[in-house]
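Please treat every number below as a calculation from the coordinates, not as lab data. Worth saying up front: this structure is predicted, and the values here are computed from it rather than measured. Cβ atoms are built from the backbone, for glycine too; each structure is taken alone.
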Structure P
Amino acid sequence: MALESNAIQTGSPMIHFNLKDARGQNFSSDDIARDHVLVVFTCNHCPYAVAAWPILQSLHERYSDRGLAVIAINPNNNPDYPEDGFDQMLPFMKEKGITLPYLFDADQSVASAYGAVCTPDPFLFHKGRLTYHGRINDNWKEPQNVTENSLELALLRDMNESAGPASELPSMGCSIKWIR
């Protein structure tokens with residue numbers, strides 16, 4: 001079922017986390033020393049999330065040397081969705097050419113703390129404060145017909161290179177598969 005992301009107050013502080021990445025290594029938000037941090041709750045199976053992966057990878061490649069850290073977090077630890085399980089994350093990364101950190105929220109506490117509800121659900125922070133929580137672009141289904149890259153415009157606004165997106169509309173995606 002497709003959902004829209006919840007409204008989150010801009011200016012909220014980044015919520016810290018310490019999770020395992022797809023290779024089983026600990027990854028802590030305290031280790032991120034970047035002015036710009038994009039935390040995206042996502043997964044392997046949702047068509048909205050699958051469509052977003054190339055965009056997230058591109059942002060990672062184009063802006064990491066300008067102070068952006070892109071962190072993907074998979075909150076779908078639900079036995080009814082084995083394609084999103086921890087053991088499927090590394091093969092998925094290899095198949096899709098993903099090089100950004102992909103973390104597993106095994107107990108779903110981080111997604112819950114952020115108020116994430118869908119995949120993808122992006123949270124953009126500048127100097128530790130939320131500046132954007134909304135859609136990635138205006139046409140997830142047909143990338144060739146995108147007229148506004150909303151998330152990238154928000155990033156460029158934070159870098160003082162853009163006025164930002166025309167409006168801040170919610171992200172849309174598959175519901176997080178809660179185990180509670």
Structure Q
Amino acid sequence: MKIKGQIVSSRREFVGEHFGPGAWEKVLAALPDPDRETLRGTILATGWYEFELGKRLDDAIVGVLGGGSDEVFEELGAKSARKNLGGIHRLFLSPGDPQALMAKAGVIYRQYYDTGRREYSQTGPVSGVLTTHGAETYSHPDCLTVIGWYKEALRMCGAREITAVEEECRANGGTCCRYRFEWQM
């Protein structure tokens with residue numbers, strides 16, 4: 001499975017902004033040589049990178065900067081949403097209509113991942129469930145990034161008091177990754 005370069009570059013930017021100068025080099029030092037070479041070079045936002053590279057990067061961020069906690073990835077997802085939805089992917093936003101944004105989950109997924117699919121089921125006027133099926137690889141940090149991304153995207157559509165619960169996760173033995181979202185307008 002491959003991920004878009006913008007996922008990788010968002011992590012590099014986040015590390016620099018939140019952990020300061022030199023933090024990226026500390027993370028790179030914890031990675032194998034081939035990963036270090038790839039990540040020191042130009043990361044093409046539109047290029048495709050192996051999911052496993054991203055997973056090793058996430059593990060290094062948790063180990064080196066997160067003190068063993070992966071909770072930082074929800075914040076990273078929010079930053080990624082602000083950047084991407086404020087630029088090239090702004091057409092996904094539906095100001096005043098969070099359900100319209102969520103209904104685009106399948107199309108949004110294909111912008112970031114090359115394998116699997118994501119679907120959205122509306123469960124009420126201000127709630128719904130995102131489910132990811134068929135992804136060849138998965139990780140808990142990636143799921144937290146998804147939660148952070150969608151919470152921020154919902155905010156950008158006018159939602160407030162957003163909650164998200166991961167009800168099932170392949171990283172924890174589930175058959176899919178399922179997230180329940182609720183919000184106020």
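Taking semi-axes √(5λ) of the Cα gyration tensor in Å from the coordinates of each of P, Q, which one would give 27, 17, 16? Of the options listed, only Q reproduces it. Matching task: -14500 is the computed value of helix-only ellipticity at 222 nm (-39500 (n - 2.57) for each DSSP H run of 4 or more, over all residues; to 500). Pick the structure from P, Q. Computing helix-only ellipticity at 222 nm (-39500 (n - 2.57) for each DSSP H run of 4 or more, over all residues; to 500) on every structure in P, Q gives -14500 only for Q.
Starting from the value 32: which structure in P, Q was relative contact order in percent (Cα under 8 Å, 6 or more apart) calculated from? Source structure: P. Among candidates P, Q, the computation of distance in nm of label points 7 Å out along Cα→Cβ at positions 50 and 122 that gave 4.2 used structure Q. Of the structures P, Q, report the one carrying the highest value of mean projected area of the Cα convex hull in nm², for residues 10-113 alone. Evaluating mean projected area of the Cα convex hull in nm², for residues 10-113 alone on every structure, the highest lands on Q. So distance in nm of label points 7 Å out along Cα→Cβ at positions 42 and 98, computed for just one structure, reads 4.0; which one of P, Q is that? Computing distance in nm of label points 7 Å out along Cα→Cβ at positions 42 and 98 on every structure in P, Q gives 4.0 only for Q.
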